[in-house]
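Next up: some structures, all given as structure tokens.
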Structure I
Amino acid sequence: MGWVVDGRCLYWTVRQYWERYHLPVMVTENGMAADDKVSADGACHDGERIAFLDEFLSNLKRAADEGIPVLGYQHWSIMDNFEWNEGYTPRFGLIHIDYETQKRTLKDSAQHYAEIIRTNGEQL
């Protein structure tokens with residue numbers, strides 16, 4: 001979509017809010033658009049989103065490790081959906097939706113994110 005994708009912005013945004021308001025931080029929407037497709041093997045390999053998650057969550061972990069109270073993180077979005085400005089073309093979700101059949105396919109990033117959650121970010 002032509003947006004800048006740089007995980008450092010999450011660290012500096014969280015830090016700025018903490019320094020200004022001294023309130024715990026909850027990231028309520030963070031994600032990226034990609035052109036995800038289901039491969040011939042039936043899986044949706046979205047390495048770009050995995051790299052995104054690792055970069056952004058590592059920067060969020062950096063803020064938490066520095067003592068900033070981070071309450072949580074919500075990835076945008078759980079499923080591919082309609083994007084108001086671009087329609088159904090960009091895909092934001094951790095679950096691929098075939099819009100014709102409504103079939104749902106967990107993307108590789110969904111499994112990666114589940115492991116990050118399960119380990120509370122130990123591998124970041």
Structure II
Amino acid sequence: MTILAYSPMAQGLLTGKFGPDHQFDKGDHRNGNRLFQADLFPLVQKALYALRPIAEKKGITMAQLALAWVIANHCVCAIAGARNARQVIDNAKAADVTLIETELAELDRISRPITDLIDDNPVQWTW
């Protein structure tokens with residue numbers, strides 16, 4: 001069985017480009033995403049802070065780290081969104097990233113405080 005991961009960069013959140021004080025425009029669909037809500041967003045920011053050195057050590061972007069993490073499981077494919085050609089090229093480079101077991105364990109440890117709070121509802125929006 002193969003799993004197709006929708007939004008493997010969590011609507012851009014895992015790219016690290018949205019800081020703790022970021023405000024989305026009215027009508028932006030991310031305003032309704034649970035990961036951007038007041039209860040989870042500070043935990044996400046803490047996780048991003050811990051993930052950044054891993055990406056830097058490997059010489060990759062946060063987006064590439066997120067995608068590489070998802071596709072490290074050989075039964076998972078990812079739909080990676082992009083807004084321009086440069087992002088497409090950068091995202092494709094994630095396929096060349098190898099994460100070793102200790103890195104995967106560290107990524108899991110860092111994400112656990114967030115994922116443990118997310119229930120079994122696959123819909124992450126509060127519309």
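A value of 29 for relative contact order in percent (Cα under 8 Å, 6 or more apart), calculated from one of I, II, originates in structure I.
Here distance in nm of label points 7 Å out along Cα→Cβ at positions 47 and 71 was derived from just one of the structures I, II, and that gives 2.1; the source is II.
Work out which structure the value 3.5 belongs to, where distance in nm of label points 7 Å out along Cα→Cβ at positions 63 and 87 was derived from one of I, II. Traced to structure I.
We did not get these values from a lab; they are worked out from the coordinates using the rules stated. Predicted model, so just to flag it, every value in this text is computed and none were measured. Cβ atoms are built from the backbone, for glycine too; each structure is taken alone.
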